[in-house]
1. Have a look at 1, 2 and say which one yields 15.0 for Kirkwood radius over Cα pairs in Å, as calculated.
2. Of the structures labelled 1, 2, which one yields -6000 when helix-only ellipticity at 222 nm (-39500 (n - 2.57) for each DSSP H run of 4 or more, over all residues; to 500) is computed from its coordinates?
3. Please compute Kirkwood radius over Cα pairs in Å, for residues 79-118 alone for structures 1, 2 and give me the label with the greatest value.
4. Just checking, which of 1, 2 has the largest value of distance in nm of label points 7 Å out along Cα→Cβ at positions 47 and 95?
5. Between structures 1, 2, where is distance in nm of label points 7 Å out along Cα→Cβ at positions 63 and 87 highest?
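Readers should treat all values here as calculations from the given coordinates under stated rules, not as data from a laboratory. As the structure is a prediction and not an experimental result, all values here were calculated from the model. Cβ atoms are built from the backbone, for glycine too; each structure is taken alone.
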Structure 1
Amino acid sequence: MNALRQYVDHFIVGQVEKGKQLGRTIGFPTANLNIANNVFLESGVYGVYVYYQSKKYLGMMNVGNRPSFNDGNHQTIEVHIIDFNEYIYDEILTVEIMFYIRKEKKFNQLQDLISQLKADKFYARKQFHLLK
């Protein structure tokens, strides 16, 4: 339980910017966040709450350099908002980090990445249910 609580009260605020739109092609659209401050988080996937227009959503956030897409070594912060489908480019999101899901890793096959994202989403929903 202690590991779960280490991220509570850790918030990231950022503006949604247009990315390469690869996530939407595999069923996991992401909001790419442009943040003012550096984020000192371990690369990986996190379960997060996303606050947008006074509403709270469940989400998954990837912090890292997207090794499966050979995207370079710059850090990106991408949020997949679960059960959400709105146009939010240039909008401001507040993200509350709740728990760590897994380390970022390279997938050689796109289908392997999709399968892992589905498993991550299932795990995240289960963890959010336990937080209630």
Structure 2
Amino acid sequence: MATFTIRGAVARSIPSFYDELNRLFMTGEDWKLGPSLDALDDLLYGGYGALQGDDAVRVVWSDHAVSREALGRETTAAYYREKLRHPETYSREHFSELLAQLETGTGQTYFDIILEIFAHHPGIDLVLD
């Protein structure tokens, strides 16, 4: 089983998280993942990059507490507010609801959403270290 390590001390923002994913999984590809939860989900299906052809891999997220804090409520609220600035592209109702949930303490953080996406891929063993 191949093992990949996300460096949590480096993944301190949404862009730096995707930079870390690109470092790990997109070496040798002539394109990179953009900062998108859908792109993360697509990557974990394993059709390209370092995951291509692997049925099962382990991803160790070292110093995950650093990333958990960095991708927490504040970052997530800013992410939702940015989506709300573009109602021509994103659902105002949807992101307003997500922001309200976050502000009342019932919503998921960006970090929580990442963990949920990993959990939907049984061939990926995510280890928080």
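1. Going label by label, the one that fits is 1.
2. Computing helix-only ellipticity at 222 nm (-39500 (n - 2.57) for each DSSP H run of 4 or more, over all residues; to 500) on every structure in 1, 2 gives -6000 only for 1.
3. Largest value of Kirkwood radius over Cα pairs in Å, for residues 79-118 alone: 1.
4. Once distance in nm of label points 7 Å out along Cα→Cβ at positions 47 and 95 is tallied for 1, 2, the winner is 2.
5. When distance in nm of label points 7 Å out along Cα→Cβ at positions 63 and 87 is computed for each of 1, 2, structure 2 gives the biggest number.
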